[in-house]
Structure I
Amino acid sequence: MRIDALSKRIVVMTQMCEDRETTFLSPEWIPAKRMMAVGVLFLSLVNVLQAQLFVSPSGSDTSAGTIDAPLKTIAKALSLVTPGDTVYVRGGRYALTSTIAIPKSGTSNAMYYLFAYRDERPFLDFSAMSVSGSNRGINLNKNYWYIKGFDIWKAGDNGIIISGSNNIVENCSFSENGDTGVQLGGGASNNRIINCDSYYNVDPSQGNADGFAPKLDVGTCNYFFGCRSWQNSDDGFDGYLRPSDSVTTTLEQCWTFHNGYLKSGALSSGNGNGFKMGGGDNSNADSLRHNIILKNCLSFDNRVKGFDQNNNRGSMTLLNCTAFRNGTNINISAGVKTGSIVTVENCVSAGTGDVLLLPAAIQLTNSWLSPFVVTDADFASIDTSGVTGPRKSDGSLPDVQFMHLAAGSDLIDAGTNVGLPFTGKAPDLGAFEYQAVDARVEERGNLIPHSTSLAQNFPNPFNPSTRIRYQLSVDSYVTLTIWNTVGEVVSTLVSERQSAGDHEAIFSASSNCASGVYFYRLHADGVVISKKMILLK
């Protein structure tokens, strides 16, 4: 089948990423000790509460760091944490004059957590910083950190610079910084940027500040999901390299628009592209490979190009993407290196803006191919109202009608199965499945559980396999992990975005797993649930 061939091509580009394993933990209870009784093997969980430190604008760095006696600065809290600890930052304005430097690395079994407290929103104000290449807002050069829920404003350079690996940055915003909002470099690998916004960033030359930039000397296997990037002086997403080569980056359900403009609406002197997929300069101008995979991504109203090759010589895969009213909607017109492949399938180009693709590109069921003729009537709305609106309570993108397909469009059920979820008899074309916002949710409404839950595994005890079922009340990024009684991760069964509803996973104990008690932990939608199971050999 054709889908198998496409899957194999993507696996080749992402094999290193898939082989890596990032465990998303939570600052909750973890198993810590094994106990023995004479004549009987008795295993039980001893819960150890990891430390929680609190920070508040009204706190004091001589305080105990409790919720009632919080610290005043994030820097002080970070100096006190040990692996597995959580720093909770209360809402309010934090006036900062220097970079927040992440001081130490966690591990796959014990991450560090820097979280906004509950639904509060800390505003990190760096406006007193001078514009300088060393004046970043947050310097994340360590590994295994989970940062969530912050607004970073007016740093003198990047809002955050990431050169560490295996980190998560979720539900943060980066605006009006003196360079790119979120930049990954220095070998940064296997990081996940989830549901973040980056906008109004501008550097003095106006030619460097992007929204998100896995570029220059970046590492591989970085992943962006549900991110928005708008009105940055240079590009929305920039994958330009120097000197990195043959790295892979995946972007899924990301929106980029109005780049190449200043906050005032005036034209910038930057490049003005939506997704710049790679490229190099000087002696490497035509040799570097940034293998980019874009799924269900949307690019519109960018001043120059929506999806731009920028002399990238790596593989570029666009699946179910939509380009609307960019200067040029899609430009992948130059050659790529031997072994690299350009794949463009189920994509939509609408409004003004040409599509320029090299003859060797693999194309199937795109809107500019016969028999399709795209007009404004194919869409429920071409009104961009709401695209910068508030995110939903779980941090996901807002529901808008913009560029969703209208009833009767011949783009519905007209696509090729490329392995992405779809409704109907075949995938639709473009970034949004028809009725994904309204009717499909209504149809599923009675099936969606009211809360996230984790069932007892069955069978239990088990040997060697058992079934684990769970329910999600909202679409969530899910991790399901298996632990032994000394706090070691035995297996990660799930680490991906999943839709609301019923799910299950199978755990098959390896020959190295001894009889005894194990624990399985679900982390989804801010909820962490753990249960016990018994392996009997």
Structure II
Amino acid sequence: MAGQFEDARLDTSENRRTHFRMQEPASLRAWEARAAGLRRQILAASGLMAMPGRGAVRTIPAGRREFADFAVENVLLETWPGFFLAGNLWLPAARGRRPAVLLPHGHWKGGRLENSEECSTPALGAGLARRGYVAFSYDMVGYGGTKQLPHEFGESEESLLWSWGPLGVQLWNSLRVFDWLRSRGDVDGARIGVTGASGGGTQTFLLSAVEPRIRASAPVNMVSYTMQGGCVCENPAGLRVGTNNVEIAALMAPRPMLLVSATRDWTKNTMREEYPDIQRVYRLYRRENRVEAVQFDAPHNYNRQSREAVYGFLERHLKGARSAARQIEAPLPFDSVEFLRPSKNAWPAAQISRDEFAKSWRRQAGGSREHLMAVCGAEWPAVVEQRAGGDAVVLSRPGRGDTVRCRFTGTGDRAVLTIGDSAQPTDETSLRLEPFRSRNESRPAGDRHFYTYHRSDDALRVQDILTALRFLEMRGAKRVRIAAKNAAAAWALMAAALSPLRVEMDLSVFPAEPDDEWYVENLMIPGVRRAGGINAARRLLARP
């Protein structure tokens, strides 16, 4: 039977350079169900499904400079207790409640202070302020003044268990910038947009996906089927399992979005591939006119042409302008950007270290069934197909291509599920499950982002046990006892906690407080500790 059915999950070829395509949604209802699942997937992958409180944001002024038609302030935001984000607040000369725009930056050497022909965040901030917007440009972690954390971290197995990495911190920073702008008296909280290029484009469509109050979005040179982002800050474990940046960007629908692309980077196909596919999602809402696309003959950029296209888009969708007249960007009234750095004496003495931040992050662990289900990428199948006859069966979820190999001897109201050879068979055994075999030998060497696109072996084993439990339920079982030992017991506990069936198993085999090393050896599922891990599973299993 081993050679008769091949498990589609053994294919480990998908990576950031795969040429993806998005499956066209069958209906608006189907898309919205898919969209809800994708939002949970983004939050789980970023470590933000157990969302910390989003109260008032402490701000520290760090310098101001006024020009004829705008002003700019240097500001520090305390986005996490003891962690400070540096940025520039670009303000229009006229007073009143104004639309606002977040400006996350990409991986240019200068970060938010990059001021070259290829990309200029200061020109973007000043251009928006001159047009009557409040805009805030802010650092990626490890860039500019925001160096309490390095830019690249969180790739160890222990960090993966806690979903501890730069994307989660950066997405949290973007959420807190949104909260702060929305709280300001000079900002109209119903008219807030976001735009950024490259890695800032990644932040743009991720923030737009998880914060429904973003009114308009303009990701620049990043929404592509052929390149998903090369930095660890764009590739947390679990983010693109079964999806891609184009589908994630489509979560903006039906709100206004502009796709800006270039002929000489990975968005060269936008007008014939990515844009039409996203249009199909907007068409489900009958809002095709709310998604737009432009392309320029240029390399990877956020240059003047791209910025002027974004100005026109924002004028239409944040101000309601009817004119499509070209927006002309005026030159900056300064040459050096050094004054945009917060003054050294503005930084508070009490700043948390990297280790202190990591410990604080761990204290925010979740514990819900939904969170555990999301980090495992698991589901309680609507139906399970039996793909072979007799006592040797292969179970599969329709359309998934998975294979769960079992020995089945019949069942009634009460059943026993035995997992592999780690547990002794009993006379009452109803189903013996062969665990998903390891993909270690087929995993591409040196693929640092493997878990971004693929579930771990242990996560797939949890799903296989859920599939087996659902099969037993379909055959009449109302209560199931699981016999498993060692690592198999850990997979079984997770599945039992996620199952609606009454499941019994021996919990004495687990340590009272498993440490990271135990999880790496027995339950290596990225995000599982962030979701509450074994202790959360115990509580869920004990639910009435």
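Assign the value 21, 54, 24, 1, calculated as P(r) over Cα pairs in 20 Å bins from 0, in percent, to the correct structure from I, II.
It must be structure I, since only it matches.
Quick check: 21.0 is what I get for mean count of other Cβ atoms within 10 Å over residues 79-86, calculated from one of I, II. Which structure matches?
It was calculated from structure II.
On relative contact order in percent (Cα under 8 Å, 6 or more apart), which of the structures labelled I, II is highest?
Once relative contact order in percent (Cα under 8 Å, 6 or more apart) is tallied for I, II, the winner is II.
To which of I, II does the computed value -1500 (helix-only ellipticity at 222 nm (-39500 (n - 2.57) for each DSSP H run of 4 or more, over all residues; to 500)) belong?
It must be structure I, since only it matches.
Assuming -0.91 is log10 I(q)/I(0) by the Debye sum over Cα atoms at q = 0.14 Å⁻¹, for residues 351-494 alone as calculated from a single structure, say which of I, II it is.
I
Read-outs: derived from the displayed coordinates by stated rules, not from any lab. Just so it is clear, the structure is predicted and the values come from calculations on it, not from any experiment. Cβ atoms are built from the backbone, for glycine too; each structure is taken alone.
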